[in-house]
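No lab work stands behind these numbers, since they all come straight from the coordinates. Just so we're clear, the structure is a prediction, and the values are computed from it rather than from any experiment. Cβ atoms are built from the backbone, for glycine too; each structure is taken alone.
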Structure P
Amino acid sequence: MPGSRTPSSTTARPVVLFVLGFGRSGTSALARVLSLSGATLPPRLLGATAENPRGFWEPRAAIHLNEAILRSRRSSAYDLALRPPDGATSPQRDELWINKIRKYFAALPPAPLVIVKEPKITALIGLWFEGARRAGFDVAAVVAMRHPAEASASIEKRASRQYYVRSSPELGSAWWLKYTLLAERDTREVPRVIVEFANLLEDWRREVKRIGAALQVDLDNRNDIAVEEFLSPSLRHHRHSGPVAEPFGTDWVGTVYDELVRAARDDPWDPTVLDRVFDQYQAGERGFRTAVEDSQRYRNLNRLLLPPLVKVGLETLALAHRRRGTWA
């Protein structure tokens, strides 16, 4: 991968393998397959639920930490902004969170290869990478990627069934862009590999071999029977093979997807294309967010100005002008 550093084969440091990307892009499946191929999962995970009966495979402590960090930055997992708002971070506060992350990793049971998956880490990659390094780990990343229409459809289904709210394709596309762009951009300086969910389901052995070779980690201690039982085609509830929808009047979603499809096939691809989308998305998001917030203030004021009040106010102004000229 362009910009990646290959870890030394002689190092004795343990490796933490982060599974990153948009949360409906096969991150849970990847984490479980890797854990059945020789990597070690942390204890005290978020267990299976009716929404995800095969399990999330993410540590509850990471969820709690990420919620606290995002709130301290005046943000959340549902924010569309690529970076925290101005003034929401500082070196002192970052140091505080890095130290908490370091303590989390330092308390883990010893293992040569640890796998950590929690989708919100994708918005906080710098903090988690630094905390892991300070705890004595080398860092590597697997970036999960899925067709944006499938990921968006998965979000819509989950929102309606679990939260009883509507999630539009536009919102799903924006979230997909945010987390996919961040996962790619913020892992360029570490060993990493990009894995498409459809490719994992099609031939998981090939993808595990790709991951092991790209990251120079041992994933040969596989439980093939357990993986086959876990990784059934039923995991892919949504299928889409048509053109990528562009809900924002741009080429952003399709451009990012096309480049990362090539990366997931180990074909030549161009990260600078994603840089262009990153910059344009960030500028557009900030501009429209400011416009929407300001518009909402006017809407709130307008709700207070009931038609009878407006009529009285205007007629009072007419009297004040003695109904002269156009006030007549």
Structure Q
Amino acid sequence: MSEPVNRRTLATALTVFSVLSVFAFCTPVYCAQATAENPDFSIPSARSPRSLLLGVTHAGTRLVTVGDRGHILYSDDQAKTWTQASVPSRQLLTAVFFVDDKHGWAVGHDAQILASTDGGATWIKQFEDLKREAPLLNLWFKDASTGFAVGAYGVLLTTTDGGAHWADVSDRIDNQDQFHYNGIAYVKDSGLFIVGEQGSMFRSADDGLTWEHVDSPYQGSLFGVIGTAEPATLLAYGLRGNLLRSTDFGNTWATIKLKGARGPLEFGLSGASLLPDGSLVIVGNGGSIMRSSDDGQTFVVSNRLDRISLSGVTVDDKGDLILVGQGGVHVTSPTGAELVQQ
């Protein structure tokens, strides 16, 4: 992928991409909803755990993942089986975020925002803007009331009442070129950070009320950002394996060189997770999996043999990785290796 690219194509293609032979089933209520009388609900499918999934997270001990055709799945047995949730959307969903075991939100195309108050089993549509013709790409919530959603063409939405009302506050950020916002994250003891198209970076030290531009050492697109376990420390990642690290909330940056078995990593990086033990995992195209146990200073890089594109990662209660992306859900060892079937 090279810069520049068609911006609308890029906004749609920020859906990077694992295979678990499990069976998904829908609840009777959901099966009834997704009939011809309810054309706006996603369609139940036994193949949904093997479809394109873009985000995965925890709602307490439950796993929740989102992706193509409005599919939202949840698992209460550490990804052995999945239940397809009731979802009033057939749009591609790009990200999911839970603040506790009950309250969560998902975002996607048509600028849709969905919300759940029962751990991801059922969802309602809180916001949609068809006129934007652009997706929302990421979100972050401080608590069950206050949150932000970001997306293509510089859109920034916020709520202070759990999503009952969403306000467009895009003008809080000086982004005259309307660069896409691809990721938003909280940085410990510092504030919020946004990254996006053409290396754009913005930060807020006051819970999103005001924002300032941050000089970026990389001019290619950044697909995500994550705060580490250390104060003021964050990683921004994007095209061609580019990985940047800052220990002062973006004032200065170091470039982390990633090297796989076949040389420098050049696959795009698309998803990251801060694990309970403080370690970091980043995933990307070509089956790339990077893990750090020193707050992002160095990474051990591995590549899955199938080379599928990955877009999200978390862990189960045993420390095994839950990967999502092209081909759906896959459960692997902590290094991304296939688990031996019992």
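Brief remarks follow.
- At a computed 18.1 (Kirkwood radius over Cα pairs in Å, for residues 103-286 alone), which of P, Q: P
- Answer label among P, Q for the case where helix-only ellipticity at 222 nm (-39500 (n - 2.57) for each DSSP H run of 4 or more, over all residues; to 500), calculated from the coordinates, equals -1000: Q
- For Rg and Dmax of the Cα atoms in Å computed as 18.5, 56, the structure of P, Q it came from: Q
- Per distance in nm of label points 7 Å out along Cα→Cβ at positions 119 and 215, the highest-valued of structures P, Q: Q
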